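So, here's a batch of structures to check.
Every read-out reported here was derived from the displayed coordinates using simple, explicitly stated rules and does not represent laboratory data. Note that the structure is a prediction, hence the values are computed from the model and not measured. Cβ atoms are built from the backbone, for glycine too; each structure is taken alone.
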Structure 1
């Protein structure tokens, strides 16, 4: 199953490679959920793509996105407004809340 992985970090490393991170520390969201909510949630937030400073609108579906604490708050707000009867993004909401409260960054790895 394809998925989108999210990771909480205190600071954004200069080089971001998926293989450099512990996958067990990542929060995973199914691609089915992401695609179902892409227009109103995942593509509706500003992010940095591939490296800090390269600002874009919407998560990089196939690439790497970086969210500041403020960007994480926007994504959290969008997720809270989305229909999620099975709580498919409960862990992601928790991670985003932690990012906002702890002033940390989120890295998103697309499919």
Structure 2
């Protein structure tokens, strides 16, 4: 197994798909990482050389991923709650934040109220 950004990457997947297991890396960013590291996105992780893996690690180290990104998101939500904004209150009461209807939907949001 290869360890990138504190996450174990499985070796039997394509590199473009395997990079998505890192929090903060989606389809487009994974493709951009492969292009800038000059790696074919369809190669398996087990077929990569150490040089290619180091290039990918260097590129990912410049991005905000995993723990830093999770911390940033939670701090943004806490900031909204402390300011008392509408979005902050919706987060606080575990309701849908982005204008979805709550009369018939949003069962999972409303199920586990913790306030």
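Kindly point out which one of 1, 2 the value 18 was derived from, the read-out being relative contact order in percent (Cα under 8 Å, 6 or more apart). For relative contact order in percent (Cα under 8 Å, 6 or more apart), the value 18 is produced by structure 2.
One of 1, 2 was used to compute helix-only ellipticity at 222 nm (-39500 (n - 2.57) for each DSSP H run of 4 or more, over all residues; to 500), and the answer was -8500. Which one was it? This figure was derived from 1. If you line up 1, 2 by FRET efficiency 1/(1 + (r/R0)^6) of positions 4 and 84 (r between Cβ atoms, R0 = 41 Å, to 0.05), the top spot, with the largest value, goes to 1.
Taking Kirkwood radius over Cα pairs in Å as the criterion, the top structure among 1, 2 is 2, with the largest value. Taking mean count of other Cβ atoms within 10 Å over residues 44-51 as the criterion, which structure among 1, 2 has the greatest value? Max of mean count of other Cβ atoms within 10 Å over residues 44-51: 1.
For the structures shown (1, 2), distance in nm of label points 7 Å out along Cα→Cβ at positions 68 and 100 is largest in 2.
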